[in-house]
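Listed after this line are the structures, all set down as C-alpha cells.
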Structure P
Amino acid sequence: MEDNEIMTIQEVSQYLKMNERTVYKLIQAGQIPAAKLGKQYRLNKDKINEWLGFKVAELELDELECLEKDHKEAVVAITPLLKKESIVFNFYAVSKSQAIQKLSSVLAKAHDLSSEEEQKLISAVIERERLCSTAIGEGVAIPHPRDVVLPDIKKPLLAVGVVKNGMDFESIDGKPTHLVFLLVAPKSDIHLRIMARLSRLLRDKAFRYKLSQATNYEEFMKIIKDKKDALAKEAKK
C-alpha cells in the first residue's frame, strides 16, 4: 500500500486495527482527516500517518506495538539506525530550534547529506514544531518533518542528543527533555513505525533514565540491547 493511497473506511479500520464504527465516529468528530466522495468517505494514507504522528503520545502500549509492525508482522529495528557518529553525548542547546539545527548537522555529516538537504530538513522539522511540540513527555522528544522531505534516501536516518541535565523542548508535560531523537524517513509509514517503536520503548522510566545517563556509544547501545532482549523474553512467556 503506497503512502498516498486513497483508502475506504474499511481499509482504514484494518490499518488502524479498530472497528469501522470507531473510525466513522472519529471522522465525524473531525479527528481523522477525510473527504467525502458522493456518499462515501475516502481517506489518504499519508494524512492518516501524519494524524497518528500527532497522536503518538496519547496511544496505549498495545496500540504502539501494533503500529510498529508491517503487513508481515515484522517489528522495526532501531539499533541498525544508530551510528556512532550520529549520537551526541553531553548534548547542549539553548532552544529546540538550535537543538534541531545541531542534530540535523550531525545527521548530515553522518550520512553525507548535501547542505541543501540539511537546510531542507531543518526547515521542515522546525515547521512541524510550530504545529505542535514533538516532545512527547517524560523527558523525550522525537522531532521529525511533517512530510517526506528527503525521498531519495534509501533508509530511515536517526540522530540522538543525550541531554544529561535536561533542556526546554516545550514538552507537553512541562518537564525538561533529556533525550532528543531526530528522525527522517523515506516513507511516512516507515516513519510512523519507528516513532511507535521509540515511543513504546521509552515509556519505560528505568530505560529512559539509563539512556539519559549514558556517556559513550558502547554503553548506550548495550542499554538498548538489554531492553530489546528483555522484551523478546517477555514476548515468549
Structure Q
Amino acid sequence: MNRSGEDRRHWSRVADEWVAWARRPDHDAFWAYRDAFAAFVGRGGGNALDVGCGEGRVARELTAYGFAVTAVDPVVRFVQAAADARSAGHYAVASAAALPFADAGFDLVVAYNVLMDVEDVPGAVRELRRVMRPAGQLVISICHPFVDRGRFAGDSVDAPFVVEGTYFAEMRFDGVEVRDGMRMHFAGWSRPLESYTMALEDAGLAITSLREPVPALNGARGHMARWTRLPLFLWLKAQPLTA
C-alpha cells in the first residue's frame, strides 16, 4: 500500500488494524483470489518489487513464486511487519512517487491494490516504469472501477447492484468494514478505468493482459459469493513499449 500525504497518514493510523485484518487466514477477499493471482503472475527467477507492500503478504507470495523480492511502503509500521514476517529479501520505506532504486533494476514490479490509495497515479506509474527493465513487466490489481461506483441493494447473493452518481468522476472514498469481530477502516480514491490506462500510456507502457477474476469459494468464503456475479477486482499486465 503506497501512500502520500493524506493517504499515508490514514494508513499509518490504521496500520495495526490492517496487519491483524490481512493476516487472518480466509478472512478478506485476498484469500479467494490468491490462487488465480499466482496463475496470473506466473513463476519467475528474476528481481521483483512489491510496491506498497503493506504487512507483506503479496511479497511472501512473490517469494513463493520464485522471485527475489524487494518490499517497499511509506508506512514504517508496515515495513516493520513485513520484515518481521520475513516477507522479502530487502525492504525500504518510500512512496511510489519516489522509489529509492536505480533505473531498470527489476524484472517484475507489482502494485497490488495500491493505486487506489495514490493521489498522483500518473506520477506513481512513471516511477514504476523507471525502475523496470526494458523487458520487464508491471502487474497491477485495483478494485474494479465499475463496482466502486455502486452498491448492492441488500445482503442476499442475488441482490440488485445499484450504480449511484456518475462513473466518470474521481472521488474520495472512506468507510469501515466489520466482519467476524474485526474492524477495518478503508480510505482512498475511486476513478474510472481510463484514469489508469492513460497513466500507463503516458508512461510508455502497453497493456498486454487484462483479467476480471472470479473468487474461489469454500465454506469460509460465503460472503464472497456475490462477487461471482460482478468483478470485485481488475488485474492488468503492462510492458514497456519498444521503439
Structure R
Amino acid sequence: MAAADTPISQEVLDELWDFGDPSGSEERFATAATEAQVAGHRAELLTQQARALGLQGRYDDAISLLDRVSAPTPAANVRLLLERGRVHNSAERPADAVPLFAAAAELAHPNGLDFLEIDALHMVAIADPASASESTRQALAVVEGSQDRRTRRWAVTLHNNAGWALHEDGRYDEALVEFEASHAASLDVGTPQQDSLARWAIARCLRSLHRYDEALRMQEELAREDPDDEYVTEELAALRTAMGT
C-alpha cells in the first residue's frame, strides 16, 4: 500500500475522540482535518467530525458534511459508508443503515482493513438484531485472525454486545459465558474502564441467575474502586432488595 493510501492510525483517532463530549470532539476533528497533509487522512478525519455531529443529534449537518467529503482511499470510502450508516441508525432509520454497513464490511475485507471491517459488522449486528449472531461471529473471526492489539480489543465489545442480546432473551447462562469472554478480552487487550464494565456485566448477569452472593461481592469490589459509580450503587441496592437485606 502506497504511503498516500495508508489509513490514518486508529490510535490517532482515539486521541481525538471523547465520546462523552461530542461537541469538543467535533472541533478537534475539524481542526485536525484542516491541518492534515494527506488527502486520505483529511477525508477520514472529516468522517469522524460527521460522526461527532451525529452524536449531537445534528443528523442533517452530519449528512451534509459527508456529502462534501471526497474519499481518495479505500479506508476513507469505508469510513464514509460507516458514518452514513451510523447517522441513519442514530436517526432511527436502521433499514437505511444496514446496507451501508454491509457495503462497508464488504469493501474493508479485500483491502485488509480489519478494524473497519469489524466495526461495520458490529454495526450490522446492532442495526439488524435478526442477523446479530451471524454478524458477531464473522466479526470475531476477523478479530481472532488479527495480530494488532487495537483491533483485537474489539473482542471486548463484541462479546459484551452478544451477552446483552442473550440476557434480553432471558438466556442468562449463555449470556454469562459471553460476559466472561468479554472480561477475559479486557484483561488481555482492553482498558481499565472496559475491565470494570465487563465485571459489572458479569455481576448483573449473576443477579439474573439468582447468584446473589457472588454478584454482591463483585459489585462491592467495584464500589471500593469507584464509590461514585451510579450504576454500581443502583445495582447494589437492587441486590440488597433481592436478598431482603
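FYI, it's all coordinate maths here, none of it is from the lab. Quick caveat: nothing in here was measured; it's all calculated off a predicted structure. Cβ atoms are built from the backbone, for glycine too; each structure is taken alone.
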Task: Entry that produces -8000 once helix-only ellipticity at 222 nm (-39500 (n - 2.57) for each DSSP H run of 4 or more, over all residues; to 500) is calculated, selected from P, Q, R - done: Q
- [ ] Looking at distance in nm of label points 7 Å out along Cα→Cβ at positions 122 and 146, point out which structure of P, Q, R has the largest value.
- [x] Q
